[in-house]
Structure 1
Amino acid sequence: MKIRLYQVDAFASRAFSGNPAAVCPLDAWPDDGLLQAIADENNLSETAFFVPDGDGFALRWFTPTTEIDLCGHATLASAHVLFNILGYAGERIRFRTRSGELVVERAGAALAMDFPALPPRPCPAPPALLAGLGATPTAILAADDYIAVFDDEASVRALAPDFACFRRLDRRGVVVTAPGSDVDFVSRFFAPKVGIAEDPVTGSAHCELTPYWAARLGKNELSARQVSRRGGELGCRLQGERVIVSGRAVTFLQGEIELTR
């Protein structure tokens with residue numbers, strides 16, 4: 001049994017930057033245990049699997065330890081594979097996912113993803129969050145993740161979190177964010193609870209960040225940078241109850257998984 005495998009650097013215009021995702025096109029769904037085992041073997045923050053489904057594709061995402069509800073960079077990587085390698089001829093792709101239908105369309109040299117907006121709300125600071133940050137943010141909010149807001153980009157870059165503390169939290173992960181020096185806002189994302197210490201670039205986190213920064217800055221078109229070691233650039237637009245997250249992607253690897261029965 002052979003499964004095609006592509007590794008794509010998402011939110012990147014060159015290799016070795018952005019967030020690497022594995023993408024496996026399938027004809028039909030195998031056992032979930034096999035999907036999880038492949039993701040574990042790939043040892044990337046996400047492996048995406050898709051199968052044809054009507055006029056689009058059913059899409060699922062797995063970290064090395066679990067299936068998740070929403071992943072931006074692996075969706076971008078999947079669309080990149082369909083558009084640029086597998087010859088998908090349309091201008092937009094419809095993905096059916098745990099988070100509903102997600103549409104990705106060409107936007108010049110980039111791809112634009114239509115995601116649900118997840119506005120965060122102020123909340124009390126869990127002790128484990130503050131202990132894990134090792135620094136005091138100016139605000140704490142929550143949506144799918146806890147969001148810690150800092151005054152400046154330097155504070156976000158300087159953080160050295162205690163991941164053991166973050167594993168005790170009741171949300172998927174922790175986003176830290178601040179105004180950017182040459183973009184509207186910057187962020188980092190930590191999710192050791194689902195097997196990701198620090199994610200290089202996290203599209204889904206910008207479903208939470210975009211509504212917050214749009215309200216704070218008074219504009220709906222935003223530029224963003226995730227300031228991980230690899231780094232990545234994102235365009236964000238708040239559009240009612242949706243967030244349009246845009247970015248580029250590059251193919252790094254093409255191959256096959258060989259499985260013996």
Structure 2
Amino acid sequence: MGKVYLVGAGPGDEELITVKGLRAIQEADVILYDRLVNHSLLNHATEKAELIFCGKEPRKHGLIQEKINEQLIYYASKGKIVTRLKGGDPFIFGRGGEEAIHLEENQIDYEVVPGITSGISAAAYAGIPLTHRHISGSVSFINGSNPEAKTDEQWHYMANGADTLCFYMGIKKFPIICEKLKNAGLSKTTPVSIIHWGTLPHQKTIVADLETISDRLDEISNPSLIVIGEVVRLREQINWFKESSEALI
């Protein structure tokens with residue numbers, strides 16, 4: 001029987017993968033990799049390693065995920081070392097939990113190798129610390145792909161609970177997210193940052209407030225991270241990463 005490594009490849013910059021994650025690539029017989037994984041990481045695989053692309057498009061995850069689960073079992077059952085290479089961290093909106101349960105149910109040996117999620121890294125590369133001793137003592141990571149499914153109570157908690165909000169997969173529905181947050185009590189002057197292709201040389205960041213940010217969505221597209229909160233203003237002082245374009249408050 002082989003073994004499966006559920007590896008977080010990090011946010012995009014290949015140097016941000018962990019030492020353990022890199023070793024899992026180097027030792028793998030089979031690598032199943034996602035769309036947002038930096039493909040240069042595959043250069044560290046052996047010549048004999050089988051590389052299988054598992055890219056998922058928005059709203060087309062179901063069948064692909066079933067096939068991925070089947071392949072993990074198939075190759076591990078043949079005694080292969082399988083590295084499941086996932087963008088960011090496998091357990092932060094990466095379906096790593098689903099894959100781990102599937103491996104557990106099929107009695108496959110596996111190991112989880114955490115990675116740096118975009119909520120942390122993209123914000124850092126945009127000069128935005130998610131927490132700050134005088135500004136933000138809490139952070140929420142939120143799936144923004146289906147804001148209509150969240151209750152008014154949930155929106156109230158998001159708007160009034162954590163000091164900093166990080167929305168993943170929220171660009172297409174971002175005008176709805178803005179309206180929901182304002183209706184739940186978040187001030188329309190709250191600063192917002194959208195970071196496109198975070199940590200990569202072509203990273204682009206736009207900044208506005210909750211009232212006006214939706215007017216600028218034509219400047220940005222997926223994959224992007226949305227950061228909402230007073231810490232966004234710190235970008236004016238901590239804008240250390242040189243990117244393709246910028247817009248400060």
Structure 3
Amino acid sequence: MDRMPIPSSAPSRAELIDHLVRTRIAGDVATPRDNNLSHYRKLANGDRHYWLGLELGDRWADEQDVLAVMAERCGVVDDPEHRAGQDTIDPELTVGALDRMASVLRKAAEAQERVLFATGHPGGLLDVHRFTAAALRAAGCEIVEIPGGLTADEGYVFQFCDVAMLERGATLWHTHSPAPMAAILDGLEQEGRPLPDLVVADHGWAGCAGQRGIDAVGYADCNDPALFLGEAEGTLQVVVPLDDHVTNPRFYDPMVAYLLDAAGLTAQSS
């Protein structure tokens with residue numbers, strides 16, 4: 001895959017926060033308030049599509065409780081009367097979560113853990129995951145190879161540049177479903193292979209792994225509350241709040257450079 005490497009020099013915290021706001025990865029993001037509240041309501045009403053592979057029971061049946069967690073962990077506007085227009089992601093929370101994720105990655109490298117990467121947002125986050133995978137591989141971690149021939153949700157689960165994704169109709173598929181990750185974990189068990197020590201993912205891929213009891217960290221947008229609820233309950237270790245599909249995927253490169261530097265990892269050439 002022909003691609004320039006991420007910047008070799010990581011931005012400072014202040015520089016990264018400025019970049020996140022300018023590119024709308026955080027700050028005033030593109031996701032509208034009414035869309036956020038609609039998703040919070042559907043999750044609270046038990047629509048499992050919005051649970052992202054987690055088993056939330058009736059613990060989050062009050063939409064206002066969901067909003068409170070999202071204000072605390074993501075930085076959306078905490079006023080329940082704010083029903084339309086702009087919503088926000090606090091860039092300080094984004095960078096704080098990156099620092100916590102870096103600590104997890106550092107420990108994984110030190111322990112030479114088996115790590116699985118996966119994304120339901122290949123159009124936005126593929127490079128974020130693949131650069132992180134390359135850095136962990138260089139540090140001595142085993143990047144888990146998924147079993148061949150897996151299917152889920154009428155598509156094929158496959159691995160490209162060390163990142164598991166769903167393919168349907170020769171297209172990389174944007175999916176919130178936990179089914180592809182379940183297919184991977186079931187396939188590993190059926191082959192008698194060990195499960196990952198750590199999963200780095202997003203959407204239902206992260207939620208499913210955390211629900212299965214695997215250490216999991218990931219990324220989530222402000223209209224995907226389930227992973228933040230999972231973090232609040234301890235099912236996921238770290239969830240980084242961000243717009244998960246900005247107009248140019250290259251905008252994420254300084255963020256990845258910051259993450260790898262904070263983890264003590266070395267960015268690898270593409």
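With mean count of other Cβ atoms within 10 Å over residues 27-34 as the yardstick, tell me which of 1, 2, 3 scores highest. Please report the intermediate quantities before stating the final value.
Numbers: 1: 10.5; 2: 21.6; 3: 16.8.
Checked 1, 2, 3; max of mean count of other Cβ atoms within 10 Å over residues 27-34 sits with 2.
Any idea which of 1, 2, 3 comes out highest on FRET efficiency 1/(1 + (r/R0)^6) of positions 19 and 195 (r between Cβ atoms, R0 = 25 Å, to 0.05)? Intermediate results must be reported in sequence, preceding the final value.
Working: 1: 0.95; 2: 0.45; 3: 0.10.
Going through 1, 2, 3 one by one, FRET efficiency 1/(1 + (r/R0)^6) of positions 19 and 195 (r between Cβ atoms, R0 = 25 Å, to 0.05) is largest in 1.
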FRET efficiency 1/(1 + (r/R0)^6) of positions 51 and 211 (r between Cβ atoms, R0 = 35 Å, to 0.05) gets 0.65 when computed on, of labels 1, 2, 3, structure 1
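Looking just at relative contact order in percent (Cα under 8 Å, 6 or more apart), which of the labels 1, 2, 3 belongs to the structure with the highest value?
Numbers: 1: 23; 2: 20; 3: 29.
That would be structure 3.
Work out the source of 1.04 here, i.e. which of 1, 2, 3 gives that when Rg/Rh (Cα atoms, Kirkwood Rh), for residues 107-154 alone is computed.
On the way: 1: 1.14; 2: 1.12; 3: 1.04.
The read-out comes from structure 3.
If Cα extents along the principal axes in Å comes out at 57, 39, 34 when worked out from the coordinates, which of 1, 2, 3 was used? Walk me through the intermediate numbers first.
Values: 1: 52, 38, 31; 2: 57, 39, 34; 3: 49, 42, 35.
Source structure for this number: 2.
None of the figures in this text is laboratory data; all of them are computed from the coordinates on show. Note that this is a predicted model, so its numbers are computed, not measured. Cβ atoms are built from the backbone, for glycine too; each structure is taken alone.
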